[in-house]
1. Any idea which of I, II comes out highest on FRET efficiency 1/(1 + (r/R0)^6) of positions 41 and 161 (r between Cβ atoms, R0 = 41 Å, to 0.05)?
2. Which one of I, II has relative contact order in percent (Cα under 8 Å, 6 or more apart), as calculated from the coordinates, equal to 22?
3. Have a look at I, II and say which one yields 1.9 for distance in nm of label points 7 Å out along Cα→Cβ at positions 89 and 137, as calculated.
4. So Cα extents along the principal axes in Å, computed for just one structure, reads 64, 35, 31; which one of I, II is that?
5. Comparing I, II, where is distance in nm of label points 7 Å out along Cα→Cβ at positions 57 and 121 highest?
Structure I
Amino acid sequence: MAECLAGGADVILSLAGRTASPAAQPVPVRLGGFGGAEGLARYLSAERIDVLIDATHPYAAKISANAARAVERVGVPLLALRRPAWTAIAGDRWIAVADVGAAVTALGSAPRQVFLALGRKELVPFAAAPQHHYLVRSVDPVDPPLAVPHAVYVTGRGPFAEADDRALLERHRINVIVAKNSGGAATYGKIAAARALGLPVIMLRRPALPEASTVETVEEAVAWLDHATSRTARGV
């Protein structure tokens, strides 16, 4: 989204600041939170923001809710760019669960080789199931490490190819994956690899998100933005 808008609009890209070394961006970047919906509303007013695009992760429900409340306060148009969820196809063995706690329960009591494809902040509940052997992949190192006796950590930033993820799963003798339904192509490699290997995937359901004007692709977002800004320029 930032690449498409760079040079053609006055863009500020806001990142949560959870990654130590974010990827380079072609537009100015702001790091860190806003202080809830009220803080975001103040920021939108102070910076004279004309349009807010919510292009956060499908599981970032809190900031999406704050964005919806903030624009109501200041009267700024809001667009949500939401990737379509993955859908199971023949050969997939998905086990849908509501949250991380339910995923821990779904692993069962017998020891298993588990690939955790989750954010670092969502790992702590798995300490309640120390009988499993965990493989954890994250952008930044996990610190402190998970409080379990058997855990291996790898770092990496997507996209991840199916062949590479299949090799990773085979090398660590993984027999179950815990993942989010993130959508998109960048992290689908592990899902395709699980299908090829016949592995079950414990899939966290997406959270409910606030109502908003919604598009599924960057191209649709740019078209929406062009229409919205042209209306504003005409005083409509």
Structure II
Amino acid sequence: MTDWTTRPQPLDRSCWAFAPGWQSSPDDIIAIGGDLEPSTVIGAYRQGVFPMIVETPEPLLAWWSPDPRGIIPLDKLRVSTSLRRSAKRFTVRVDTCFADVIRACANPARESGWITPEFIDAYVKLHELGWAHSIEVFDPAGRLAGGLYGVRINGLFAGESMFYTQRDASKVALMFLVRTMRETGMTLLDVQWCTEHLASLGAVEVQRTRYLTLLAEALEHPE
């Protein structure tokens, strides 16, 4: 089990703020612009918002709060018998090669790639400050076979992206993450959107208002 008991480094207040009443916006994108400084990014997650590039004639930094929102209830993760067998082939580690994981997730050959060099730099910095974490899956030869990364704030883990180069490796990372969250009393695993793949693993959709309630409860969990 990973040791997430070390408190992340404190951050200054961001100079940016979302417009009042954004929670009632019918749009998934609730702001454009700003920056990727640690205080800005973590401040956004605390409010239920995350950054992602939007493709226009020129890529723009957008701030998203999807409605509905995808989450994985920690007691609903679907783990097949074949996946449990597959997991025995791998070794799982935490925070030993964060930069390698995010770069693998940013592979430009992947469909709908959005993780730019600026995002890599920003999240590596968050990792160095203790806010972002990676779950890493290695094969018997010691090669990185898959993993995921995201941001942890108290009882929230905001999953950002996952990858695999060997079958089931990213699912094994997710299994480990869910088990660790349950063992440490965390309550909310945010996956942003409920894709068909994530739904097959137990992800569900909740309305934005419900997500913000779950988020407030998760943030009450001690660091």
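Every read-out reported here was derived from the displayed coordinates using simple, explicitly stated rules and does not represent laboratory data. Only a predicted model underlies this, so the values are computations on that prediction, with no experimental measurement involved. Cβ atoms are built from the backbone, for glycine too; each structure is taken alone.
1. On the way: I: 0.45; II: 1.00.
Between I, II, the highest calculated value is found for II.
2. On the way: I: 22; II: 25.
Going label by label, the one that fits is I.
3. Numbers: I: 1.9; II: 1.0.
Source structure for this number: I.
4. Details: I: 64, 35, 31; II: 50, 35, 34.
This value belongs to structure I.
5. Numbers: I: 0.9; II: 2.6.
Structure II comes out on top.
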